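Derivation of every value follows stated rules applied to the coordinates shown; laboratory data play no part. Treat the numbers as computed from the prediction; the structure is a model and nothing was measured. Cβ atoms are built from the backbone, for glycine too; each structure is taken alone.
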Structure I
Amino acid sequence: MRAPRLALFLAGLWLSAVAQVDPVPTLSVTPTRGWVTQLFDSWRAPVPPRHLGGNLYYVGASGVSAWLITSPAGHLLLDTGFADTVPIIQRSVEQLGFRMTDIRLILSSHAHIDHTGGHALMKRLTGAQVLASAADARTLESGGADDFLTWPKDTLLYEPVKVDRIIADGEKVSLGGTTLTAHLTPGHTRGATTWTMDLADSGKTYRVVFFSSATVNDGTRLLANAAYPEIVRDLEKTFEILKALRCDIFLAPHGGQFAMAGKFARLDRGDGSAAFVDPEGWHQLVAGAEKNFREILARETTLQKP
């Protein structure tokens, strides 16, 4: 299997709905420890924090996102990256003029090491409560040990963290006048959660979607998956949910999923929150992810036929 194809699935990045991946008449293979390490290392570089508009800020690293949502009653943090990228978040929060100890709630897109590996450290630094879906809570509290991925286990493990509150599908999380709604969109993990909120900025209100991811990682079987028998059913439902969401601005766990570099460049040129308005890009992202899922499913179905 060629490395570019592996990178696409592993990173959870979607480049374009029209980008073509050469069909491979075999099941995807599990990446090596060295390959995963090299990939993860490429995501750890710091980037300057950004004010995206209203009460929303980017405080993550180059390849793994983290979102600060502020309020008069304290702040919410969505994703914490790796444990060793937590200092990037801390510097970014403080550089923006906020205090880490004012972070009250820690949310997550999905319970993989590159997005929740920093949860335990962040909880100690801030005293914040950790919120997660029931399925992802089990993964968080196991430190990644119950992850269904077939990657080398040591690449998946992180410090376990106690979850303070279980979030149900459709549940609203409010703090200081800001409300986020949880949409359970499992498949990438068993408890992956897409969050939505309204963002008020410069007299306008934008519908923001924080995409959880719907990538089928390499080494993951869709059919006859003993570790996750419901994966096909869950992904089918997830795509229904994602396609029904109303969206002006979409953001995601990895910069490549929402064209971060180009949109940050527009923001830096003075376009403000308008730099992120991209409803068509959202539709293309979801369509591309679903297309990839259906191609993998069709290939596995063909290979299972006698």
Structure II
Amino acid sequence: MKILLTGASGFIGRHIFKKLISEDNSITCIVRPNTDKKRLKSIEEKATIVKLNLSDTTGLKHYLDDSSFDVILHIGALRGGRRFSKKIFYKANVLATELLAENALRNSSKFIFCSSVGVFGAIPLELPANNRTTRQNDTYYHQTKIEAERIIQNLVMKGLNSVIIRPSITYGAGDYGFPYSLVNLVDKRLMFLPKTRYQIHLTDVDLLTDAFFTAVNSKFATGSAFIVADHDPVYLDDLVNFISQKLTNSDYAPRHRLPDWLFRFCEKIAKFVKSDVWISRFQLLSYSWYYEVRESGSELKLPIVKTIPSFNKVIYWYQNK
């Protein structure tokens, strides 16, 4: 197939690229002009590279006006917490999605969009969250994902063949996000846990890659949306103990437990200073957040993945990077 892939140099995108290229597809990758050459090396030898910022909607439109593909796989986005203006976020995450989806509609291509469980908010209003759960634009990043999904569903009404995949926080080797920070804090004995046992729900990057690969190669009802995460949530303190056992052969010290009200107080301070990064950090550690994934797993024919012990791939990478 002739495939357009955005975000190929990112954590999720490069895993998907490796899977797609193994099937002898013809792949074109849109990447940022200032992308580190080391990150591009394994891609440019096997794909056509187009250097464009997704926020450069004028340049993107010019490129798409003369291009067509069998599949557009839209993974690229500006992630939450990055220091960009709302205008840049909107262009990269919303307007670029609209241009790509319109190109797919115009050329009868399949359009596969990487959204996020963040459309339900950092902490969903119901547990487990599902595709009918109320949306929450509690951060501007989440708002852009909600808006992008709305645009896609409007185009579905006009005939767009689309699939939306909503991963939870994804873990694997090579990413410096929340999972890496968790390992790092445990390693430095700086991880403070709330007294209440909360459940969290992560996604193995290989599981997510399988989901996208299936979406590319199988037929689904247009407008289908799938939440993708590991088979079950885990208790945060169980995961922390698992990390500690792998790093030090001992459980994490119970003295690191703090009262829940202290986490709530810190969250309020973060909201007062309008720091989405710190709001998210305190929320992810002091609330439960998990999702209904049985239906998605069945339809996408995904393997059963357990966060413990699968999370060991992050720990191993952390120790050997």
Structure III
Amino acid sequence: MTALPAGAYTALVTPFTEDGAALDLEAYDRLVDAQLAGRVAGLVPCGTTGESPCLTEGEQVELVRRAARAARGRAVVVAGVGSNNTKKAVEAARVAVDAGADAVMLVMPYYNKPSQEGLFRHIGAVASAVSCPVVLYNIPGRTAVELSVDTLLRCLDAYPNVVGLKDASGGVLYCQELLARAPRDVLVLSGDDPLTLPLMSVGARGVISVTSNLLPRAVSEVVEDALAGRFAEAREKHRRLFPLHRALFAEPNPAPAKAALALKGRMSAAVRPPLVEASTECRARLAALLEGLEA
């Protein structure tokens, strides 16, 4: 199984028209081009930041296809295919690969609250349905269920194409236990921008970032410095970005990220219900932070 590269991956937002009714594909293409110019290692369309629960199947296919067409040879495309319906997740994974994705990302089934055995079987169904790399996404704060390290180790034993983890467990303990016990190499990527450097200090090798939608090169440099062992430089750059990392999650993601991109004239701030656009206070905070970073 071909390994995925270490580095900064961008959890792509999905630009909409002002009323949110349709995709703004011109803005999406510009966003993807900006990520590639910023030398990110990977693009992650149709994840939570991409508002995947509010996208049609046709929209998801188009987003993956356009990202893959632009990124070919320059970055890998890891398509979000998660669902709380195993059959739908299997089909979404197959469709994403057909659309050009290099790998798929599978969030744990939300709302259903399956057992660990249920999670294992869900992951196995998707991993068995595709030959591409599979990145698991553990984010118990959103799914109400946590993929245990023991279950993840079972997956690594049973499915060679399970190669990575997006770790949004909220701390650094999960990553450490996994890497201490893993029977083979596994690519751990931070799922929280503020925790990128702490996680990399204990063995993670990158991030799936929201902030890189805005500042792809700056986020990539933090990761590159850490991978090269230049932790003093990485720490200084990480600290500079930290207030923006926090501000982008002051309100439900991706409303603040889209507001910040709108402030820079890159797309509309529109999100789809049940989300709402970022508040006036959030926009003002973001404007001040962006001005300071660009000064």
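Of note:
- Structure responsible for 0.95, with FRET efficiency 1/(1 + (r/R0)^6) of positions 194 and 218 (r between Cβ atoms, R0 = 25 Å, to 0.05) calculated and labels I, II, III on offer: III
- Structure from which 63, 38, 35 was derived, Cα extents along the principal axes in Å, options I, II, III: I
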